[in-house]
Structure P
């Protein structure tokens, strides 16, 4: 599930179950489950929250 290449580190999203990825991909269950909260304890997450809210 971890992808390592020279100077890069990432994940293979097809090997994990993630509500964010499901929402981003338009999965109806994930879209309907989103209630407008996303990592509210982190100020850096506000930009992502904005894109999630305006996607609806």
Structure Q
């Protein structure tokens, strides 16, 4: 399970999302196979790291 905080909701069936407060979305992504560690996932990780640095 990978959990990411982002300023927007991901429109992906891979991620379950909740908005615990305005402008802060928490996403839970199940990673169960190596092929799921793809460019899309790492892009989201980069976006979450950037969002974290800004807060």
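Details
- Here Cα extents along the principal axes in Å was derived from just one of the structures P, Q, and that gives 37, 27, 16; the source is P.
- Highest-scoring entry among P, Q, by distance in nm of label points 7 Å out along Cα→Cβ at positions 4 and 44, is P.
- Test item: distance in nm of label points 7 Å out along Cα→Cβ at positions 12 and 28 calculated as 1.7, pick one of P, Q: Q
- Value 18, calculated as relative contact order in percent (Cα under 8 Å, 6 or more apart), assigned to which of P, Q: P
Read-outs: derived from the displayed coordinates by stated rules, not from any lab. Please read these numbers as outputs of a predicted model, since none were measured by experiment. Cβ atoms are built from the backbone, for glycine too; each structure is taken alone.
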